[in-house]
Structure P
Amino acid sequence: MNHKTFTRLGRMALLLLVQIMMLNHMHLFGYATPLIMGYMIICMETGVSRISHLWWGFIMGLIYDIFSNTMGMGAASMTLLAMMKPYILKLYMPRDIVESFKPTIQSMTLSRYTWYTLSCMALMHCTFYFLEAFTLSDLLLTIGAMTGGTLLATLFSVCIEYIVHTKLEEREVAK
């Protein structure tokens, strides 16, 4: 296993720990819970194979399901996000990129990265909450949960990305 695999395992463990221990107990207006576990799939570079994206998404979603008792909704939403991520990323990444591309604020600009993250989080939250509701009888509550969760998760993800890359830039300047 190489350095990137260990980095991904650490990121997965940290995101799942924060998600399960803290964010699952945070409910905006009583029902909207942000799912930041999608941040791991969002920030994976394009050089990673499609099947690796799917495996990482499925495993992370499955671990979330086991500890959150969500019966496959996490695995389904994370796998769908991993499957659709390349198509969403093509909408927002610069056109002149031909090799491996890592979606960051620096490589995409803040506005493009925010829209990219918002699109990915919306897909994941819509999938998760529609599977959770599995009915249209409480459609307004479901839409409220999707909207609130998506906005909070996007805000958290952009803040995490900003903090991580600010620290990396400070380290590079110090060298």
Structure Q
Amino acid sequence: MTVLKGCVVLSHGMGSSPQATKVSALAAVADAHGWRTLRPDYRDLDMQGLAAAAAPRLARLIEAIPGDGPCVLVGSSFGAFISGLASLQRPVGGLFLLATPPLIPDYAHPFAMREGVPACFVHGWRDDLCPVEAVFNIARPYRAELLLLDDDHRLSAKVEIIATCFDRFLARLDA
């Protein structure tokens, strides 16, 4: 019988799904490390638009975080934004965030995350939705790890590199 280390909750971006390529690749990495994975589905909420979906997405993510052990939050774009906010309300063991926006237009709260949580931000140099300068400003106060890749907002050309980075991130948490 395999003993699970905890849970990795993977939050997809707007216009994506729990079965998306990046989410699936990162779930496979978590599985290989012995973590249970959860992939909340936000597609029904996203039909409301960004600002209207933010609070319900956050509530759904917080509800999905199990209370029975360590939890790592992984998010892409809108999923990264809400993962950071969720860390303010629930204790988490780590944050792995892709293409993180600094804010959601017309939503009252900018990106924030709990101090002291191990975090890694992955961002594309050619991200036209979330400029690279914004991720510097997000990561700087937390002294978080930051990986910049020659890719756009979707980061779809660098899935293998992202998976390798996540593998190393989980290995550090496991240590």
Structure R
Amino acid sequence: MKTPPDAVDGLLDAWKAARPDLDPTPLALVGRVIVLAKQLERSVETALAKHGLALGQFDILGTLRRQGPRGALAPSQLLKSVMLSSGGMTNRLDKLEVAGWVVRRQDPDDRRGVVVELTAKGCKLIDAATATRFAEAKTSQPKLPVKEKDALAKLLRQWLKELESA
């Protein structure tokens, strides 16, 4: 049974007609990954909104939570785990602090430094949001046999590693 066409198939056909001198077939893969990423991001944002969180806030709180129940990292360490400028990080941390989810403390190892810690309220929030996030990820997966999901994850990992090393 033939798979029904999707939006990317329509784009490929349009490019073939508009530019027959170019081969649009690489867009079959790359285009679908981009479309999937956008749809998955919307799904995650919808799930996290139930907790009053945006994906960027979840990333910071989650990074801290993976350090332990109180999570403590310097802002520069947080920058390495989330794709933000230092100004963007400061802005996000300000909002997280105003919400009462994190506090900034003097770094015990460096008097000039600061560490960001989860508050009890922040830890409770990120634990609940993480359970929601994991459930959302489970329902967003394709309905494939486990073996095929594992193969897909392996191929995507390989592709990501290639792009990261470029």
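Please treat every number below as a calculation from the coordinates, not as lab data. All values reported here derive from a predicted model rather than from experimental measurement.
Supply the structure label, taken from P, Q, R, corresponding to mean projected area of the Cα convex hull in nm² with the calculated value 13.8.
It was calculated from structure R.
To which of P, Q, R does the computed value -11500 (helix-only ellipticity at 222 nm (-39500 (n - 2.57) for each DSSP H run of 4 or more, over all residues; to 500)) belong?
Of the structures listed, the value fits Q.
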